[in-house]
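Quick note: the coordinates plus some simple rules give every number you see, no bench work behind them. What you are looking at is a predicted structure, and each value in this text was computed from that prediction instead of being measured. Cβ atoms are built from the backbone, for glycine too; each structure is taken alone.
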Structure 1
Amino acid sequence: MPIIPTLETPRLRLRPYRLDEFDAYAAMWAEPSVVRFIGGMPLSREAAWVRFLRQVGLWHHLGFGLFAIEDRASGAFLGEAGFHDLKRTLAPSIEGTMEAGWALTGSAQGKGLAEEAMRAALDWAALHGSGSRITCMIQPNHAASLHVARKLGFAVFAEGLYNGKPMVLLERPRVI
């Protein structure tokens, strides 16, 4: 299994998930402000557990995945950021790309932390990732995430439907 790296920014530590933070992880995915634009419904504890386990499996099988985000000052779990390839039924397809994603607890939103975390993850991907481009998928009415994506160098390349909801598909080169 690949070693999941730990990355540090001025305010954050991006690291492997720890079993002892599952309760905080499940609480995040039950927050309406977190799921509003990601599925739309709070996750049950069971669904959060499956998602939590998936994050580690991504690293094992793909060599990349999402990182747990920790506040460096307090050690608090703040969310997750990184990459996945979820084999989504989506046209046009983004399968086979490193799909960027981020989610922060409600209390961590609006502080520039998603951008800070993803900049570190993108720097890691430039050296250790795969493929020529990184993609992301965001609902068109999720202004905050679209703003973050644009600041990170993502540009719209298509629109599509995912689970019946319109999505904006964005991309950027893996190495800039």
Structure 2
Amino acid sequence: MGVRTGVLLVVVLLIAALAALNWGLIVAPTTMSVGFMQVTAPFGLIMLGLTALLGIFFVAYVVYLQSSILLETRRHTKEMQAQRDLADKAEASRFTELRNFLETQENAHMTRNAERHAAMLARVEQLEVAMKVRSEQLDNTLAAHIGQLEDRMDRRVTGAAAGMPPAV
């Protein structure tokens, strides 16, 4: 219970206690003026009724204010939820856009890697062909040298068997 509610409750209890203690005085008829004529009525009862009516009007006004604030709060909550949903959609859109960008970058990277790999394989193949050609040339050169050496040896062997001096 808040401070304001406690103060209001104390005031209402004081009014009720004063009315109960002075009930005879409140209901005693009195001559009073209502502006254009004179009336005999219990003045205290009229004042107590007006106070109760004023209290009822205040309670109705407070209920009206609270209900209008509650409706306004609901409207703001709905607007905030709509804005939150819109922000979530925008963020999801940004994530989708980022994913698409990253996929594009990854695809470009993979394409470059595939091109580099193909170029490297082509270069390795060229080197293999060049090495085979060079190896065959070396084999041929070596075979020619070996053939020359065999010819020389055969000539020496043949010349030595025929009695000729070795030719250099």
Structure 3
Amino acid sequence: MGKLYDDFKKETEKTGYYVNPDVEFVEMLLKNIDINKERYGYPACPCRLASGNRDKDLGIICPCDYRDQDLEEYGFCFCALYVTKDVIENHKKIHSIPDRRMKALKKQKEEKEHEIEKVTIDGLPYPVWRCKVCGYLCARPEPPETCPICHADKDRFEKFI
């Protein structure tokens, strides 16, 4: 196997996720993620169109915000970099799936139009921050620089409460 694949697989499995067993395919994806990192300054998913504006593209920075939902529903993410054990054991085949990003962008637009209020709890000394990638929660004045679970950057956190 390739070193790039092996290193990525080892790091990914530490977080409880599986990597597509197609070494050549995964290395191509990883190289394209690196190209996007050089091009935009962040590792945008190579299977989606990035805008070049990090704030607009936060949801598609690898690992994207949609990975876990795709894994749960289909057994693999949109770009098929991450897979479930069923795919590894050949119980599920990889095929094209719908891109959740479009639905999420539409929902975001609707929420802004209707100004949906966030839940707040009085008396908490700090806000609760949620990692949009893995769901990690922490209560502190600001989100951590890097998520201790999935290693997502600070800007991948949202104020949860």
For which of the structures 1, 2, 3 does the calculation of semi-axes √(5λ) of the Cα gyration tensor in Å return 130, 17, 6? 2
Among 1, 2, 3, structure where distance in nm of label points 7 Å out along Cα→Cβ at positions 27 and 139 as derived comes to 2.4: 1
Which one of 1, 2, 3 has distance in nm of label points 7 Å out along Cα→Cβ at positions 83 and 99, as calculated from the coordinates, equal to 2.8? 2
Work out which structure the value 92, 9, 5 belongs to, where Cα extents along the principal axes in Å, for residues 43-106 alone was derived from one of 1, 2, 3. 2
